[in-house]
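Enquirer: Next up: the structures, one after another.
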Structure 1
Amino acid sequence: MNLSIVRRTLAPVAVASAAALVLAACGSDPDTGNSSNESPDGDNSEGSDGAGGGDLSGTLNGAGASSQESAVQAWIAGFQGQNPDVTVNYAPEGSGAGREQFTSGAVAFAGSDAALDEEELAAAETACGAPAVDLPLFIDPIAVPYNLPGVDNLQLGPVTLANIFNGTITTWNDPAIVADNPDATLPDTTITPVHRSDESGTTENFVEYLAAAAAEAWTYEVSGEWPADLPGEAGAQTPGVIAAVQAAEGTIGYASAAAVGDLQTAAIGVGTEFVEYSAEAAAAVVDASPRAEGRAENDIVLELARDTTESGAYPIVLVSYTVVCTSYADPAVGDLVKGYVGYVASDEGQQAAAAAAGSAPISPELQAEVQAVVESIEVG
């Protein structure tokens, strides 16, 4: 079957642009940025002698996953509220861009919806002067938003979903969709799948789910880059995907659940039932998932149970990591990283993210493990 390839990038990817930085409204010391002893991953300042309690000052720069953006804004506001002389900048340019900036030494930390791979770990160790680690601090369902007026409560089994995104199913009244939705009246509207144009951890997690749960329909390599030969429309970062789904009837995409707003979302087939996304359903999958093998000490990477049939579990989930060095030569930068990431991993930080982004707080056991890794970071 011949399929036309239609791609239209909705917005450019902003790489290392100051305008893209998410800067919390809390103020910082106006003299901090004028320090004569600055490093590319953070502006140094005196007085950085501990993690929190208002003792910290200076500027901390990070970049990465746009899926974390709402949570990061809450984390920045909370951390700067405790440390009014600190400014934290975060550029939500996508996981790939964040990892690239971190492994080149341009930022002190990265947010990523996928853990560092072997090549990135090697580059990060060179940039850090020590190994880097991935810390799972944001558990987020990946929702499947769609724009099909008159069709509520859409249900999609994993094979049906895979065949929609691989271009095999092209209209909304396809027999496979009808079989998943026996009580719905489905139009013959053409389906337009919407995917990310940039390298994305959200894409990698979504594709990983399709490959695990619908292997017979999804034969593409698991990657953060969408397969180039598939039909559909491209959107830059999470906002671009949401904008494309909102803009036209017949569209369907994938995005962080926190970003879908008023769009309808599909319930996904798990075992014999269809499960809607929720923080609790996403957390159920994470709790059932083992650690990835072959990772270094303190590198906390999870092997998510994508093909689970557990009742009430929502398998299209991402665990977004905060990526940090295990040692910072500049003590001011190191103290800022320890203070900020320690806040993110705290009960207060996790609850702030849940309120702002609908994410699932990490378990107390995982929280304690992450805090121990943060405390072990060497500075100076």
Structure 2
Amino acid sequence: MILKSVKMKNFLSYKDETLFTMEATEDDEYDELNTFEDKTGKYLKSTLIFGANASGKTNLINAIDFLKEAINTSILANNSLKHLEPFKFDKKNTTEPITLEISVIIDEDEYRYGFAVLDNAVIREWFLKNEDRLFERISPSWEDIEVFEEFNEAEPIKRFTRKNALFISTTSALNELISMKFVAEITGGINILRKNKDLDQIKDTMEYMEKNPSVKNSILEYLKKTDTGIEGLDCEEMNTIHNVYDNSKKVDEIRLSFMKYQSSGVKKLFIMLGPIFKTLSDGSVLLIDEIDSRLHPSIVRMILSMYNSIDLNPKKAQLICSTHDVLLLDGDIRSDQVWFTEKNKYGATELYSLADFEGIDKKDSILKSYLLGIYGAVPKRIYLSDMNMERGQGDV
């Protein structure tokens, strides 16, 4: 599955309709490594999202996460859509619908699916394949769902659709083939790593390694590459294996509790390596919030290079990550791979790409320009205060 784009409106800090896309521009820079093509277009293997704290980077990931979960589970829980939160800093937005849409490529066909929710009811829902309508819903009532030719098998399923459940979830649960395929691709093809869930995510990687012995060897190889001192892994007991030396000669091995003895950085790397190898092996999508948190910059570059690679990423997996590691801007990266989030004076997030800026000369430092505030998406008050101090214009 290829993630093409996501749209959101009135979702958390995204007040106005906002588009995030993994479509590549016509720019041919680093084409061979950083992009791939199929009959539907040219797409990016990775993107980086920069912005000040609380500018909306995480909310973009939240939007994709909520889309995934709602598509999969809205039929199971009466209140799953109740957790949607509108933009709260404009009174009219609290009484307007929240809209989310996702476009993906599955077997070289483009599927575009979206919904609008108000007061825990689905007021609109749509599903298209190659821009041909499969179904359209214009109210919470199942009677206002219209199915089209290729989706006709879902006609008798309409009456089982609750006002607070998505029709796509209902049809998938009741074995309509097109929706089953779509839901399976979305739920299995979008992998999200979140902060503050270390133990669960460590267990996930351990379980994935146990089921895939070749992956276990690869993960161990990368742990060794990054000088962790880990020589082996006991996944069943969640232990790491280390050499014991006497006068520079290995004399024994010792097993240590992974959770007790490993640093937060090693835990973060281990957590990431499972989903990284999974997505690289099956050509799916990985989203990482604050990829650089607790990791050395060289490790972040290593991970990025794994996706921007012909040999390591033959199945065209995609990586989307938020980051504060501005040094990445001086790497081998295209302008369309760089996105920025910035809050406007009304508290709404504005999301835009470096490719939106005309006349960018790669000979000039993008990093320097970003730090100078040319592209925005930096903490304005800190930036201006620092500039004033440098110029001798007063205290912070």
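The numbers here are math on the coordinates, done by the rules we state, and not lab data. This one's a predicted model, so the numbers in the text were calculated from it and none came from an experiment. Cβ atoms are built from the backbone, for glycine too; each structure is taken alone.
Enquirer: Quick check for you: by relative contact order in percent (Cα under 8 Å, 6 or more apart), which of 1, 2 is greatest?
Expert: Comparing 1, 2, the top value of relative contact order in percent (Cα under 8 Å, 6 or more apart) belongs to 1.
Enquirer: Identify the structure, out of 1, 2, from whose coordinates FRET efficiency 1/(1 + (r/R0)^6) of positions 231 and 327 (r between Cβ atoms, R0 = 30 Å, to 0.05) was calculated to give 0.45.
Expert: The read-out comes from structure 2.
Enquirer: For Kirkwood radius over Cα pairs in Å, for residues 79-118 alone, which of 1, 2 scores largest?
Expert: Structure 2 comes out on top.
Enquirer: Here's something else I'd like to know. One of 1, 2 was used to compute distance in nm of label points 7 Å out along Cα→Cβ at positions 279 and 295, and the result was 2.2. Which label is that?
Expert: 1
Enquirer: Related question: Quick check: 0.10 is what I get for FRET efficiency 1/(1 + (r/R0)^6) of positions 71 and 183 (r between Cβ atoms, R0 = 25 Å, to 0.05), calculated from one of 1, 2. Which structure matches?
Expert: Comparing all candidates, it corresponds to 1.
Enquirer: Then there is this: Computing distance in nm of label points 7 Å out along Cα→Cβ at positions 319 and 335 for each of 1, 2, which one ends up highest?
Expert: When distance in nm of label points 7 Å out along Cα→Cβ at positions 319 and 335 is computed for each of 1, 2, structure 1 gives the biggest number.
Enquirer: Output the label of whichever structure in 1, 2 has the greatest value of volume of the Cα convex hull per residue in Å³.
Expert: 2
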